[in-house]
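Take a look at the structures below.
What follows draws every value from the coordinates through simple rules; no lab data is involved. Keep in mind that this is a model prediction, so the values were computed, not measured. Cβ atoms are built from the backbone, for glycine too; each structure is taken alone.
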Structure P
Amino acid sequence: MTIRITTLPNQLRIVTDSAQDIESLAIGVWVGVGTRHEDLSQNGIAHMLEHMVFKGTPTRTAKQISDMIEDAGGHFNAYTGRELTAYYVRILDDYLDLSLEVLADILQRPSFPDDEIVRERAVISQEIKMYEDTPEDLIFDHALQHAFPDQSVGASGLGSVEIINRITGDDLRTYIGTHYIPRNIVISGAGNIDHDEFVQKICSYFDVFCGQNSPDHVPGFVPARYAPSPSLRKKDIEQAHVIVAVKGLSRLDPRYQAQRLLSGILGGGTSSRLWQEVREKRGLVYSIHTMAESFSDCGLFGFYAGTGPEELKELIPLAMEELRKVQTEITEQELDRAKMQITSGLRMSREKMLTRADQQGRYILQHGKIFEIAKTVEDIRKVSAQDVMNLARDLFAGDLLVAGLGPIDHLIPPEEMTRILRG
């Protein structure tokens, strides 16, 4: 296994994670822009752009683009996050050039045909409506919106139907021209790849990105401001969905690994405290787990539960009691188990080429250097039980964010939750 990175004079970065005994490839373009970088008046444009680059170039229709990859047995996809966007191909190593050619074409020369924009507005509108009908996902959006109100970091990644219907081809061209600049891009590949050859091919196919001068300034975003307010929305569905959270750590915080371990101990699996106390011993939920959203300057940490309306009366006080107890009681067995879960997950994930390409693309954008699994494992192993308890006390001393969706009449007030948490 060899990981190498090349930075071109214009600051575009190319990274490879080579595995010569693997026949598949994962190749993609990671761009340091996402929902957070949007003006609220254009909320959803990053996600719409992700859709629209697949809809045609001056030389290929949308159908031809998808046919080229799928005819070769490959898989083409993309995702938009709060702080980055990624476009990737999974395919056999016979089709490296084909994959690069198609990726380069759609990202450097998207044509944004008017008829495709009209159709994609309708598709995204359906996606927004589908999301409204999925309470397990919707509650997380509500939590972020009420933790970081009137800010792009808390805004929906999909935007609204009203805003999407206003976005034009010119808006998309301006957005891509502003944010898809060399120093904001990482091209990552994993699998049977020779690094030097890969760099040469990138410079050939991505002639626009590689030939551009990169401006010194990368468009940023407004720093996050945690200002929680309750989000309590009654809805005629069978289950009540609840998130209780506090301000969490950024992924750059030196205590970030301690937060990951705290998440694992509280609600990271079937042996975790919340799962054992709430589900196994009392049968109050089907699903309960911790949530830890970490961005470059902020985060949100807490737990999610989906349960029947009557069970809320017992569930929430019980969960808050576990949050109180973890501030002073963590066993070495719990800590060791959480460490093993995280480090084993990291090691096993290396068997997937897409995970390896994604790890490098994301990490280089977020940290400015390659991801080294051995360093991460060592950082996790250094964390003590006292470190985790100290962090739990710091986090849970903050103001609570409470989000509820569904039949939530029996949800206790946030003030009562705080009283239990403070003991």
Structure Q
Amino acid sequence: MNSLLRQLHPYPFEKLAALLGADPEARSSGHAPSPAGEPLPAINLSIGEPKHPVPAFIRQTMADALEDIGLYPTTRGELSLRQAMANWVQQRFQLKESSVDPQRHILPVNGTREALFSIAQAVVDNSGNDRPYVLMPNPFYQIYEGATLMAGAQPVYVPCHPDQHFLPDYQNIPPAILERTALLYLCSPGNPTGAVFPLATLQKLIELALRYQIVLASDECYSEIWYDHPPAGLLQAAQQMGVERFDQCLVFHSLSKRSNMPGARSGFVAGDARLLEEYFRLRTYTGCATPRFIQRAAIAAWQDEEHVRENRILYQQKLHDALQILTPILPVEAPDAGFYLWLRVPGGGESFARHLYQRYHVTVLPGAYLGRPDVNGHNPGADYVRIAMVASREENHQAMLRIAHCAQELLSLSPTGRNLS
């Protein structure tokens, strides 16, 4: 077996299953007694799987195209799909008309997860004597780490502290590390923190990437779930600073969160045409072409914004409910965007998640499972839980009430836990 496999950490949900003695990826079912004795239905908020309905017109478009199941799809996808993706990214991020060429700047992928993993295999050159570095936020989406390790590179975990609004400080990385860095992952809006990179910060990162020839992989799959204003994107930052060819810049977008289509596994990578051409060479070997009937549905999804606005309103309502319920009890920092709450809890994330599951039948993810210890042995996610506000508004409201009760209970048991500010 490939010896690099032994470096892979257990996935967060494997750790959660061990902690709870249950399968957290299973669909919520059953009941548990509440502290007052009445039965509580299970609510699973540990996984970022949207529960909002897929629009009927997207379902119908896919159904109408099922005859294409007898045809091999191409790796590049149909031109009509790439054109729809190019049109969307231009309109959404205020790019110049025709600045995104569907023939050169767009590559369809089977969701951002597989693309964020495989891009490291394409852009990391480990043929030299020195093992290359890959920079990533800490806490993070674990695919970044796994991709790095399987590419033979060394992860560099850049902490996301609350005093920096949970944004990793890539600007203060020592030059000796930057000179050996092949790839930098950024996630905006962030998973798990919901933090968004300002346009000016993105432009500083582009300057850094151009100076050190680092590929920027910007995971933007939560970009359409926002609360006050739409997040800026990496291509938008590049074009506004005169980097017209998007040099060293790649963005990753998906229909999973935007259109509630995680099962379709449909997204795209856009940006630097030179990088995408080399990446395409790898993809022709990996057999990850998007089925044609999914491409048809994706075209319909990328061309419609009304269902995205309706989806966003639901998340705005659920965040409002969560803040009203939790803020009197816990120090809640509202996310800039995305559907996660990154919540600091009494007793630490693991203890809180276990107690919440056992007593209140709500499943959340301990923050430590999304992070790695720093040089001082401190995991920046240890004090937190990640709550995915993906259930219906009614279920989300009930879950927040139970989380609040759980926090009150633990705070009353531990005087040292009262001060979470």
Structure R
Amino acid sequence: MVTMETRRRIYDTILGDHLARHRQMAFVCGPRQVGKTTTCRGLSSHYLNWDNDDDRRVILGGPGAVAARFGLERLAESPPVAVFDELHKFRRWKGFLKGFYDTYAGEVKALVTGSSRLDLFRRSGDSLMGRYLSYRMHPFTIGELAEQSLPEPDRIIRQPRRVSDEEFDALWTHGGFPEPFLKRDMRFTRRWSGLRQQQLLREDLRDLTRIQELGQLETLVAILRERSGDQLNYSSLAKQVQVSADTVRRWITALCGFHLGFLLRPWFKNVSRSLRKEPKWFLRDWLNAEDEGKRVETFIGCHLLKAVDGWSDLGLGDFQLGYLRDKAKREVDFVVVRDRKPWMLVEAKKGDDRLAPSLSYFQEQTGAPFAFQVVLDMEYVQADCFVRRGRPAVVPARTFLSQLL
């Protein structure tokens, strides 16, 4: 049986490449239970977990105590690799890492894992500048199942590769988080998903934020589960939850920080009469989108977000994900922006292979070289989706998604 410990992931390759090429620490952030610890421990020789009492005492002893624990005084052929897990829970973790890195950078390589605080820290700028590179870990996707090697710098889009029906169906049915995806037991998947959400709301948010109204927050989460792929109206949500619009906005920001979902902003440059404010909300686990149409859009959106984050983290360009909509209510589900220019438009469909008129309209407006209507139920085709430039194409999800990271 394939397990989390034996299934190779693309992040094994990404972090292995980092350790071989860079002296900086690697910050690995991502949702709870996405596989950060398993991947990092598989690449390391030393491990410290802030949640372990014995390990915590070592960390509190300072960089010297940690160096002694790792045996850094002994001559070695190559620097060992150490993992600091959940270190962001330590109030003075930034100062600790700065001191440790400045003293021992030539003698050890470090992987630092975390979720919300580490991700927020990555985006905020800090005293550790120049001492780390960050990587965002995502659940399994079609692209990762098809290929675990790094994309070529001069061609980030891979050649298509078929994923078995069994793998595709498991990903669609159980989601991409490693444990339910690999176990493939629907009773377990339901229980796992419920417990994960409960932990996120009742433990992570309670412990790491000042949100006290957990009952109302859970009501908001229940509403958002039904609205994956929808534009958000904060005032309307505030009335339903009985809090202010500013509170709803703040709570949704926190939910994104803890990876329950993500927001996409409308792209409006070069688009006449475009919308500029209303974000779209997506769940990070498409399994929780009960409406089939919303689930398809969430499934493809999560794949695109992983590719955009991965390409950016690997230094292959500055990538962003957004959507297109104008005041005439023409819309395209996703736009991938590469180095501040629209690069790829994507419309997600379950089974409709009739080309959506909005794709041609917005491709002309934005000048994006690629535009795809990605259809979930189409059979795999052994052909490169990206050979057609300048005009839209209807493509199978199994083919298109296999070409992403």
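For which of P, Q, R does distance in nm of label points 7 Å out along Cα→Cβ at positions 57 and 305, calculated from the coordinates, equal 4.1? Answer by label: R.
Comparison across structures P, Q, R (criterion: Kirkwood radius over Cα pairs in Å, for residues 185-256 alone) gives the highest value for P.
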